[in-house]
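FYI, it's all coordinate maths here, none of it is from the lab. Given the structure is predicted, the values throughout are model-derived calculations rather than measurements. Cβ atoms are built from the backbone, for glycine too; each structure is taken alone.
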Structure 1
Amino acid sequence: MTDHSLGLSRRAALGRIAALAVLGAASPLAFAGTTAGNGVSPTLPAGRLRQSLSRWTSDAPLPDLCKRLKTIGFAGVDLLHTDEWSVVSDHGLAVSMGYPSRRDNFIAMGFNDPANHAVLLKELETTIPLAKQAGVNNLITMFGNRKNGIDEQQAIANCVAGLSKIAPYAAENGITLCVELLNSKVDHHGYQGDSTAFGVAVMKGINSPHVKLLYDIYHMQIMEGDVIRTIRDNIAWIGHFHTGGVPGRHEIDGTQELNYHAVAKAIADLNYNGFIAHEFEPAGPDPFASFADAVRICTV
C-alpha cells in the first residue's frame, strides 16, 4: 500500500474503484496485444504459491478484471470492499484480503492510539461475520501514524491491547487480521509500523494465529532490505505478502533491485500457504502483460 507521486495510489484509487464497481460489466475490456491480452492462457507450472492482484492497480471494471486474471494464472484479487466480494467469488477467484471499512484515513488511523480502538473494533466486529459468510479469510488493519506523547514501547502496548480484544472473535469465525508494515521514508511519512521489529513485537504480545503481519516486501525493502533472511526469521508472524518493484513501485522484473523469483522461492520453501499479492503500478504499455510477468516470476 502506498501513496506516491509517480501515479495511481491505493488511497487515490479507492474513489475510482467504487465508481467502477457500479459500472460492473457495462464496459467490456479489450483483449489485444500480447499473450496475456488475447484471452489465451499462458503455459505456467502449477507453482507452490497462490498469487493475487491488488484491486487498486487496475482501472478495469471488476468483472472484466477477474476474467483476465484467471487467464494468466491468478488465484485471487486483493484489497476489496464488502460490496465487491461476491463479484470476485462469482468468477471463481478468492478474495485474498478484504477491507473492514471505507475511510480516507484508513492508513493513519491505527491501533497504536487507544483513542482509535472503539472505532476500529466496531468496524472489525461488523465485518468479521460478513467475511466468514463470504468465505473471505483475511481482513486488513493498520498500526497507524505516530502520535505525540506515545513512544514506541507504548505504541506496541496499545496495539497489543486493542488487537487482543478482537483476536478471539476473529479466531471464533476463522478470520485472520493482517496488520500491514509500511515504509515511512518515501510513501507514508509518520507511519509507526515501519519495521519488522515493531510488527513482530506486537504479534508476540498478542500471540494469536488469527492476528498476523502483512509483510509488504516493497515497503520493507525500502526501510530495511535483507528481505529473505527477515522473512525466514519471522515467517511464524506473517500471514500475507505484497510485492512491488523498488524503486518506484512498478514491475517486479529486471528493472528494479530485488530478485523476486528468489524471494518467492524462499517464501515457498518455508511451506507458506497464504497469498502473495502483487501491488504495483504497471509502467509498461500493457498492464496485463506486466501482471502476467509477475505471475511467471513468482511461480516457483
Structure 2
Amino acid sequence: MIGSLNVDLTSTVERYPKMGETIIGTDFRQNFGGKGANQAVAAAKLGGSVHMIGRVGTDHFGQQYISYLKEQSVDINNVEPVTDSATGISSIVVTEGDNLIIVVPGANYELTPADIDACREQIERSNVIVLQLEIRMDTVARVLDIASDKGITTILNPAPYQDFPSDWWEKITYLTPNEHEAEMLMKSSGFRDEFMDKLIITNGKNGIVYYKNGQEVFIKAPVVQAEDTTGAGDTFNGALSYCLDQGYAFHDACYHATYAASLSVTKFGAQGGMPTLQELKQFMDRLQSKSNEVNGG
C-alpha cells in the first residue's frame, strides 16, 4: 500500500449544521485513518502480507500511528516520520449513518518520487499495489511507472477526485471510484470506451458495478444496519487487493470485497469495523444460510 496516513477526528451530531451555525455534538472520537493506511489495515486484518509506504510527522499522532500499524501486522519499514509537517488529519462529521470529511494532508505530501525510487526494490516484489490521491500526484505517477514496467497489478482509488494525466489510464489495472468519481472520470479528457473494463464502481448500500467487455455486471450489497460508513470504500479496496493477491477470480474478489465493506459499516470508525477473514466468512455463511431458509433450501 502506498498512500496517506491520517488521524481521524470524528464528531457525531444529530444533523449537519447550516452555514454559520454552531450545534452541539453528541460524541467525539479519535481514530487512525487515511485512505492508504485504512486500505493497508483492511488487507492485513484479512491475513494479507502488507507493506506500507507513507509519511507521518514527528508529533504524538505520528508516533502513535507507527506503533498502531505494528500491532496490526503492517510492515512499516517505509513509514518514516518527517520534521517539516504534522501528521495528516481528517475532520469527520457523522450523522444519520452518513458522513462529511475534510482532509488536511500534512506529512502525506512529504512522500516524494525520490522516496519511491528508494523503495523500488520493495515495490517490484509486490503482487498488487494500491494507490489513492491523498498523496502527491507526481509520487503516484512514479509508482505507476515502476509497476507498469514490471507488469504489477495496480488499483487506483481516485479519491479525493483529481484530474490525472491521460497516460495513467494505460498503466492502471483497475480504478475503484464511487459513483460520483466515476461520472467525473468518464468525462475526463483521457477516458476512452476501451477503459470501461478497468472501472469497479462502488455505490454504497447498493453494492458495486464493474464492466466486462463493456457490459455492466452488478454485485448487490447485503442489507445491514449501518453504524458508520466511514472507511467502507477503503475496506472494499483493501479486501479487493487481498483477494487478488490470493489468486481469487476477479468476480469472486469483487464479491468478497463487497461483503467485507458491508460488514465494516456495522461498527464505528474507519478501521474499527474492518473484518478478519474468519469474521467475513462467518458473515457470508450466515447470509447464505438465511437465503437457503427463505428459498426452502
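Some points to look at:
- In this comparison of 1, 2, the computed figure -0.49, -1.28 for log10 I(q)/I(0) by the Debye sum over Cα atoms at q = 0.14, 0.27 Å⁻¹, for residues 181-244 alone is attributed to 2.
- With distance in nm of label points 7 Å out along Cα→Cβ at positions 77 and 213 derived as 4.4, matching label from 1, 2: 2
- Which of 1, 2 yields 16.8 [mean count of other Cβ atoms within 10 Å over residues 69-76, calculated]: 2
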